[in-house]
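Okay, got some structures for you below.
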Structure P
Amino acid sequence: MMIIVYFTYLILLGIVALNVLYWLVFSIAGRLGRADDTNADPATSVYRKIGVLIPAYKEDAVIVESVTQNLRQTYPADRYELIVIADSFQPQTLAKLAALPIHVLEVSFEVSTVAKAINSALSRLPLEQYDILVVSDADNHMAPDFLSRINQAFAQGWRAVQGHRVAKNINTSVAILDAISEEINNHIFRKASRVLGLSSATIGSGMAFEPGLMKAAMATQHTMGGYDKELETNIVLSGHKIGYLEDAFIYDEKVANRAVFENQRTRWIAAQWQFITVYFSRGIAEIIHGRFASGFKVLQAVFLPKILLLGVLFGCIVAGFLSGNPSLWEAPLILLLTLCGSLIISVPTHLWKRITFRELLLVPLLLLSFVRAVLNMRKAFKRFMHTPHTSTTGTPVS
């Protein structure tokens with residue numbers, strides 16, 4: 001019996017070691033390389049027509065403010081259009097939106113999802129009138145030069161790019177840690193991926209596509225809340241790469257409390273699980289046929305989330321220590337320190353100034369919330385778990 005437990009422990013440790021190696025390699029790569037907008041020429045004589053899709057479900061509290069902010073682009077006003085896809089809005093909110101120079105598409109579904117809202121818009125809009133489609137969340141504020149930078153990227157030949165989404169608010173400890181998590185993901189899944197020749201990961205907002213490419217990639221959706229991952233995967237599998245624009249900022253509201261954090265992660269984990277069940281075999285097939293870049297991009301979803309990986313390593317250390325065998329806790333301790341080092345070098349310097357002991361003490365509690373999210377992910381299989389937003393903008397971080 002003890003032999004079985006020992007070998008099970010070693011197998012688990014081997015899997016964890018591969019995860020840590022992945023985080024280490026990508027964290028270093030992100031420090032050594034550059035994003036795709038480093039050499040972009042700011043001057044352009046061609047202003048492509050841009051449609052900004054804003055899917056919004058019951059976002060009455062934030063949508064008017066966000067639209068007002070997003071109308072302050074330096075991009076020529078006649079070359080972009082904000083398109084609010086309004087699902088379940090109050091009549092008074094629709095009246096306020098109607099007074100603004102934007103396009104409002106009302107939608108209604110028995111079970112609402114972002115994918116349904118976007119696909120409805122793609123089927124109703126005259127796509128031939130747009131050169132680029134951008135996706136923005138209802139709470140997002142695009143930096144004034146965001147669309148200009150998107151236009152520059154398409155002038156370089158890109159057909160799909162992801163902008164740099166950063167925190168709009170850091171008003172609570174949870175929001176600070178969420179902002180740090182976002183920047184680690186930007187460093188690992190977007191910048192480092194491009195440095196290593198892979199496509200940037202998308203993130204659900206601040207992303208831009210050629211309309212025809214986007215519509216084709218959105219045609220098949222299997223997950224309830226992970227449309228952006230499927231969109232990204234379908235684009236990659238079709239032979240296209242997704243660029244990352246580090247200087248194209250879009251500000252996103254971070255979750256402010258543990259309850260919302262848990263709800264949001266429940267949706268994300270469920271979407272990731274559904275994605276793996278649908279696309280894992282396709283990723284393996286891509287690698288077998290020598291298409292490593294696309295295959296590995298699909299299989300990235302298998303790697304453990306960073307906070308869960310931290311929890312597993314801590315559990316291995318405790319179990320090894322209780323066994324009385326030093327070799328069983330020394331190895332996971334080394335892996336834990338390596339992982340922490342990888343995460344540390346992935347965080348921008350300005351965010352370290354925001355960390356206090358309060359945030360550090362909150363990490364174990366968020367880990368517990370994450371574990372609960374894993375256990376409750378079935379809730380998100382049949383209904384979309386909406387993340388509520390507030391009208392509080394906080395202090396943008398960039």
Structure Q
Amino acid sequence: MSRQTVVLGAGMVGVSIAWHLARRGRSVLLVDRLPPGRETSYGNGGLIQREAVRPYTFPRELGKLLDSLPNRRVDIRYQWSGVLQFAGPLLGYWRHSAPRRYARIVPEYASLIALSTQEHAPMIEAAGAGELIGKEGWLEVHRSQAELDRRALEAEDSARRFGVTYDVLDGRGLAHKEPALGGGLAGAVHWTNSWSVADPGGLVAAYARSFQQLGGEILQAEVGSVSQAGAGWHVDTDRGGLEAGDLVVALGPWAGAWLRDLGYHLPTFVKRGYHMHYGAAEEQRINHWLADADIGYILAPMRAGIRLTTGAELAPLDAPPAHDQLAAAERRARELFPGLGQRLEEQPWKGARPCLPDMKPVIGPAPQHAGLWFAFGHGHQGFTMGPATGRVLSEMMEGEPTAVDMEPFRADRF
């Protein structure tokens with residue numbers, strides 16, 4: 001089976017790359033062990049975060065670090081095996097979170113975030129997926145007035161520099177928008193030009209169907225090894241061998257380990273996360289996607305129920321799940337939204353976010369191999385940045401000018 005381009009990984013990033021390449025007339029085969037949108041892209045909070053121009057930093061204040069040590073927080077948990085396995089990348093993450101370095105990273109990172117909704121829009125239209133999208137924004141809820149004030153200042157800066165739009169709500173304004181929430185809340189930042197998605201995995205699947213309508217093909221197969229074959233690439237799978245002129249690696253949290261056989265030792269690590277769907281008490285509802293920002297979880301009224309997502313867990317990718325973090329998030333969520341009902345599933349979902357120390361993805365050509373392309377390491381924002389990544393990588397592969405400067409995303413920056 002011969003194809004001009006093979007894309008490995010059918011999450012939001014891989015599907016978006018395949019879609020853009022197919023739209024440019026390439027013959028594209030998309031390969032994954034599961035159907036499109038069934039891994040990391042399935043389990044996120046369901047937001048296209050146009051406001052997320054500042055990536056999440058590693059805590060540098062001594063007080064925050066000490067507060068994390070008892071390992072009881074909702075926003076961050078750890079397993080010592082994960083801390084030890086990722087010690088080098090985590091040290092780099094801490095260094096890049098220093099104010100001077102972080103100040104340089106933010107505009108680079110924001111250049112892709114700024115393309116997020118505008119690049120999702122044509123894919124949503126082509127896929128006929130508009131019924132999955134809400135454009136009412138989302139609420140970043142704060143219990144602390146000091147934190148609300150701090151975030152309001154950051155929002156003002158983001159609006160001025162990066163085109164973010166927002167409103168700041170006091171406690172009364174928040175209660176008007178979300179009357180079912182509990183009391184004692186300082187207010188919220190309402191991010192008004194971000195979009196919500198009622199079924200994240202369903203949106204990826206819809207994009208994949210649109211890719212097929214453009215002539216693309218999808219192969220559900222387990223990828224074994226890859227090797228150079230003349231001017232192209234040979235990919236072994238449990239469904240047979242594949243030949244490609246160009247090979248794109250968009251394998252999310254699996255990319256770093258998978259590329260070591262080709263001699264690439266990028267400082268990848270993962271932040272795992274969990275979710276569960278819940279019902280709601282009779283006549284109780286939430287109207288917006290909500291982030292309990294001072295605690296560290298999201299409540300999202302999706303098609304499958306109210307999805308509760310946790311913060312990050314530093315643990316090996318395949319380590320057994322640890323459900324205490326979700327249980328702690330559920331307790332706090334019931335304080336915020338007393339109408340939260342019973343669990344709708346027997347077991348929580350577990351996934352992993354693919355991360356790099358400088359908080360930016362790798363997008364572009366492999367430094368040592370012609371015809372090999374990378375697109376991974378998007379951290380918390382692969383779902384948001386997937387279509388933008390698809391656009392810029394396809395522009396690079398076609399030798400076209402890119403929508404943004406791609407120098408900050410080079411693989412050889414490490």
Structure R
Amino acid sequence: MEILATHGTTLVIIAALFGFFMAWGIGANDVANAMGTSVGSKALTIKQAIIIAMIFEFAGAYLAGGEVTSTIRKGIIDSAAFVDQPELLVFGMISALLAAGLWLLIASYFGWPVSTTHSIIGAIVGFAAVGVNPDIVEWGKVTGIVGSWVVTPLIAGLISYAIFMSAQNLIFNTADPLRNAKRYVPGYMFLAGFMMSLVTIKKGLKHVGIHFDTLEAYGLAVLVGIVVAMIGKYFISRIKIDPKADKKMHYTNVEKVFAILMVITACAMAFAHGSNDVANAIGPLAAVVSIVHNDGEIAGKAALAWWILPLGGLGIVLGLAIFGKRVIATIGNGITHLTPSRGFAAELAAATTVVIASGTGLPISTTQTLVGAVLGVGMARGIAALNLGVVRSIVVSWVVTLPIGAVLSIMFFWMLRGMFIA
């Protein structure tokens with residue numbers, strides 16, 4: 001308690017710096033995932049993708065990032081163990097932010113799309129298990145996260161495979177692709193509007209105190225889907241093309257339709273991602289601020305100081321703008337060759353998986369979801385369409401994320417403890 005009274009302001013400033021660093025890492029790595037398919041399929045240039053992501057990620061983080069955040073992300077450790085020594089939890093959260101941020105910097109440099117959620121969880125588990133007591137860690141939840149490495153990409157991959165193959169059979173592999181696109185694309189637009197609005201409702205709006213029950217959420221999503229499909233049907237019906245034109249010209253025009261769809265899905269995913277994953281940076285920071293300002297009292301939820309959400313949103317935006325290109329290149333070009341229709345199938349599959357996970361409580365990573373979806377689209381064209389070297393590197397980076405976060409966090413925890421506790 002005495003340490004918090006003496007060094008409280010210093011600890012809050014350090015936590016704010018490392019919280020910003022962690023948000024920067026989220027922008028450099030995770031946000032790049034959301035935009036990778038759009039850039040890889042040439043639906044957007046890298047400059048356009050960064051501008052769109054900056055707007056929608058910041059809007060999601062700032063407008064829907066929440067007035068209150070969980071101080072312990074995903075309930076992974078028991079905070080009751082720190083009641084007598086709250087300064088240890090402060091040291092631990094600061095260490096976790098620095099450890100996770102550093103790992104995200106390293107992964108982004110090499111272009112590896114890793115999970116920011118798993119990075120911060122690994123870091124929290126590390127300092128808690130080694131620095132305090134292994135019994136305070138909810139090991140069952142850690143096991144669930146490890147299991148999600150297989151389950152999440154598999155679900156997303158199967159869904160993207162199904163969406164892509166349906167588009168191939170209903171539109172591209174037919175005698176008149178453009179006519180069939182006019183017939184079936186509004187159905188895909190309905191699905192996109194439905195899933196994206198569900199993702200926004202479930203992952204975004206809940207943070208600003210707007211709550212819908214299941215029936216209301218699905219009813220609103222159906223309504224949005226119908227509106228999107230009707231608007232899409234109107235614009236697609238206006239596309240004119242010479243019926244004597246070759247099939248390649250038809251394909252090009254159909255891909256243009258999917259490119260527009262991709263931009264819409266990317267915006268919605270960026271907003272939902274910003275609102276949800278900003279908590280990976282601001283949760284531990286909010287915990288430190290709350291403990292220091294409440295004289296060592298540890299709350300399960302912490303009200304956010306006015307400056308925390310803008311700090312997180314700004315960090316995400318700068319991370320994407322400065323360092324996001326490398327992971328965008330991996331997702332967009334490294335795994336498999338993407339066209340707008342393939343990219344759309346991957347984006348829609350990722351959104352569908354997020355909705356399924358939200359409904360079932362499955363612990364997922366948006367990164368692993370999208371990578372799995374891109375793999376599914378690649379597999380639809382055969383194993384030769386995949387760059388297996390890149391896939392191998394990505395899988396290895398997933399496996400080492402938890403332990404590396406833990407090891408770095410333990411090191412920083414003991415350093416901080418040595419600096420402030422004589």
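No value in this document is a laboratory result; all are computed from the given coordinates. The shown structure was predicted, so the numbers you read here are calculated from the model rather than taken from an experiment. Cβ atoms are built from the backbone, for glycine too; each structure is taken alone.
Out of P, Q, R, which one gives -10000 for helix-only ellipticity at 222 nm (-39500 (n - 2.57) for each DSSP H run of 4 or more, over all residues; to 500) as computed from the coordinates? Write down the numbers at each step before the final one.
Numbers: P: -16000; Q: -10000; R: -25000.
Source structure for this number: Q.
State the single structure among P, Q, R that was used to calculate mean count of other Cβ atoms within 10 Å over residues 26-33, giving 31.0. Display every interim value, and only then the final one.
Details: P: 17.6; Q: 22.5; R: 31.0.
For mean count of other Cβ atoms within 10 Å over residues 26-33, the value 31.0 is produced by structure R.
State the single structure among P, Q, R that was used to calculate mean count of other Cβ atoms within 10 Å over residues 10-17, giving 31.4. Show your work: numbers first, answer last.
Numbers: P: 14.4; Q: 31.4; R: 17.8.
Value 31.4 for mean count of other Cβ atoms within 10 Å over residues 10-17 corresponds to Q out of P, Q, R.
Given a value of 27 for relative contact order in percent (Cα under 8 Å, 6 or more apart), point me to the structure among P, Q, R it was derived from.
Only one of P, Q, R returns 27 for relative contact order in percent (Cα under 8 Å, 6 or more apart), namely Q.
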